Structure P
């Protein structure tokens, strides 16, 4: 069994870069450069109904990624714009999704996986722009996760939180929101919007933004990555 599993969270901005060009191949190049085992995406679909994917299915698969089954065959690859792509060597056990409360339509996705570090639950989110909605969404996520069978869990995504995240930490507890470096805006990051939270049976290396070009122009967010390990004594 490998000692770590790399997860990347990346807000694609619908594959529209800071040069105002929609370039899905460039977005895939950024993901490739991160060395991710699994990428948790936000804004992976175009905005207007029927909200087709911004990343073409055939292009994703040609680059060696597997699309986790949250979307519609031939259309969206996710749920409320949230999606996951993974490399070979990881097996899907179960997936689900949930609508989240708040002023804007939001949702979360969940995949239980068999990975190089054992069984792992990954939850992908893109929280709302309004602070009260973000608190409600984190509370709903915690209740949702509490109803599921126990499993080492990581929550990854764009938390849209410009501050310390104290209120979100309180709502997510006992899932632990990790400190994260600035990742927005990509050209000169000042805000730590893109974050991870983990359960106590996981440990995490330092969270790092991926700064190498073309990441600084491919989206208004930099991707952030973390290497996860199982805590000693934690079972499969």
Structure Q
């Protein structure tokens, strides 16, 4: 069994950019999603079947959830963002359970590793989520009302605003570490169990990780949506 380490393994360099096995899986995830989208939509039918039917079920359920929380107008803006987070994280999580991950090597390093077992990747997703959340807040509130959420001439409200700013940083930490911790822990558990028991016994753990992968993708999506909705609302009068 390959030694479990926190740092992703570097496979090579593109100029000065290190290409890690988790970054490679991120690229593969994008390609997989693009191919599935192409296949599902290349022959759209009024009576959906097969892959188109599956995609429509996922999209309809996701859009209904977003619309319920954010309203009809903002759902059209928020939905593409949060659903992209969900599908990207979900597919990458499930890909990490496929045979060959952490076992196929390239120059004595694992060629493939679950993308979200790399804190750099989950932190990047959390930073993108935070950036888009504040961008939408400025768009819907305007710069003045946006600043009023954080700054006030009233000392008490100024302190509250300062605490809310601190809270925004904790959101980034929470989003990134929650996803990273659950996926990395699952990877460690699966590798440990598989090294002890080769057959049958690891199967329940794989099924559990399938559920965990889905739940973590849904949690990241829903938290991002909630943050967007709350921050883009008008500041309540005190």
Value 3.4, calculated as distance in nm of label points 7 Å out along Cα→Cβ at positions 23 and 175, assigned to which of P, Q: P
Ranking P, Q by distance in nm of label points 7 Å out along Cα→Cβ at positions 79 and 151, the structure that comes out highest: Q
Of the structures P, Q, the one that 19.4 was derived from, the read-out being mean count of other Cβ atoms within 10 Å over residues 111-118: P
Winner on FRET efficiency 1/(1 + (r/R0)^6) of positions 7 and 39 (r between Cβ atoms, R0 = 25 Å, to 0.05) once structures P, Q are ranked, highest first: P
Computed -24500 for helix-only ellipticity at 222 nm (-39500 (n - 2.57) for each DSSP H run of 4 or more, over all residues; to 500) - originating structure among P, Q: Q
Test item: relative contact order in percent (Cα under 8 Å, 6 or more apart) calculated as 22, pick one of P, Q: P
Value 2.5, calculated as distance in nm of label points 7 Å out along Cα→Cβ at positions 87 and 119, assigned to which of P, Q: P
Distance in nm of label points 7 Å out along Cα→Cβ at positions 143 and 199 - highest-scoring structure of P, Q: Q
Value 47, 40, 33, calculated as Cα extents along the principal axes in Å, assigned to which of P, Q: P
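A short reminder: the numbers here are calculations on the coordinates, not readings from a lab. Please read these numbers as outputs of a predicted model, since none were measured by experiment. Cβ atoms are built from the backbone, for glycine too; each structure is taken alone.
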